[in-house]
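Readers should treat all values here as calculations from the given coordinates under stated rules, not as data from a laboratory. All values derive from a computational prediction rather than experimental measurement. Cβ atoms are built from the backbone, for glycine too; each structure is taken alone.
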Structure P
Amino acid sequence: MCGLLLVLFFMLPTLEVLLLIEVGHALGAAPTFLLILLTAVAGAQAAKAQSLASMRQLQQEIALGQLPATVEILDRPLLLLAAIALFFPGLITDALGALLLIPPLRRAVARAIIARFSGPRGGDGPRVIVIRP
């Protein structure tokens, strides 16, 4: 876990800057800036559309008296993560955010998260995290 945080806080920004410099050399400063701006705007619009569709689906399920599936519960936080990734300038975060906007990939990530945190532990059932004040 510590290694992942190290990558997120130090390596990812460094890789983003290096990639932007390379793209800037290849395309020029203005096209690179416009690319970053375009991906941010397009990503924000796509995240908004996906969020609205997800919310409508949730409302329909609740109106029918159904509980949303476990995978669908993680849909909205993953959409928020996608929007945050698209908001930050950089091509790597834009790519990761865009991938999270694709519903089948988002469901696969949700299943992976669920499998990671709810897998049996020594055969005694799912992990339970108890938080006490």
Structure Q
Amino acid sequence: MTNILFINNVGGLEVIVILLFVLMFFGSKSIPGLARTLGKGMREIQHASDEIKREIRSTSDNIKQDLQLGDQVNQIVQDIEKQPGKLLDQIEVEVQQTKQSLEQHIQVNQSKSEETDKPEQT
């Protein structure tokens, strides 16, 4: 059983004394109004508590989304950082291919020039 404030060890006689004190202090006409006011106050407190819980959940969901976006941004940054290395590798391959192609053209041109030079010498 849940203990409510200080009412965990209140006996029957103590309850009667408290009710008599309330009746004498507030009068029989104002007790229903006090009960209504107390009920409204408790509902407002419950409503405020629920609103705070919703706000906390909403904020935590937003933070989770931001963290997920942060992870995505980090992944994109890592991919971008990897790109220059890939581009350099591609450039090096293309330079090597171009160099080989030029060397082949030079050899072909040299051999053609040697062939054209040989008949003139004889």
Structure R
Amino acid sequence: MDKEKFAKRFKELREEMNITQKELADKLDVKRSTVGSWEAAHRWPELEKAQIAAELFGVSLDYLLGRSDTRKPHEFDKLDPETIKLLKRANKLTPAAMEQFKASVKLVFEWDAKERELEKLRKREEE
């Protein structure tokens, strides 16, 4: 594994999330200086911390460690480019805006579930 590649990806992913080293350190339960040493390629994280970081960043552990160039294989293969772009932008929202985004998405899912149920009822009536 390439420590420089890991360090570069780790920092890029943190910056994509628009969070500071301190904020990420708090999420990983480590010191800010530890995150800094990972980003500077001075140290490797423990496996558990690397796994948690990969989950937070929304990438595979293989991608984070530099063993793959695919961020998260197959998970979003069926999404159109516009949807993927929106999801990436959502990653940069303020906490308050993120809560609004989540609430809006939940409403869309609820609406979709009701539409599907109505469609089933219409088909039953036609039979």
For this session: Match the computed value 0.10 of FRET efficiency 1/(1 + (r/R0)^6) of positions 12 and 52 (r between Cβ atoms, R0 = 25 Å, to 0.05) to one of the structures P, Q, R, and report its label.
Result: Q
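Of the structures labelled P, Q, R, which one yields 56, 38, 30 when Cα extents along the principal axes in Å is computed from its coordinates? Could you put the intermediate results ahead of the total?
Values: P: 56, 38, 30; Q: 143, 28, 15; R: 68, 31, 25.
Working through the options, I get structure P.
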Exercise. Quick one: helix-only ellipticity at 222 nm (-39500 (n - 2.57) for each DSSP H run of 4 or more, over all residues; to 500) came out at -22000 when computed from one of P, Q, R, so which one is it?
Worked result: R
Problem set entry | Entry that produces 2.4 once distance in nm of label points 7 Å out along Cα→Cβ at positions 20 and 100 is calculated, selected from P, Q, R | R
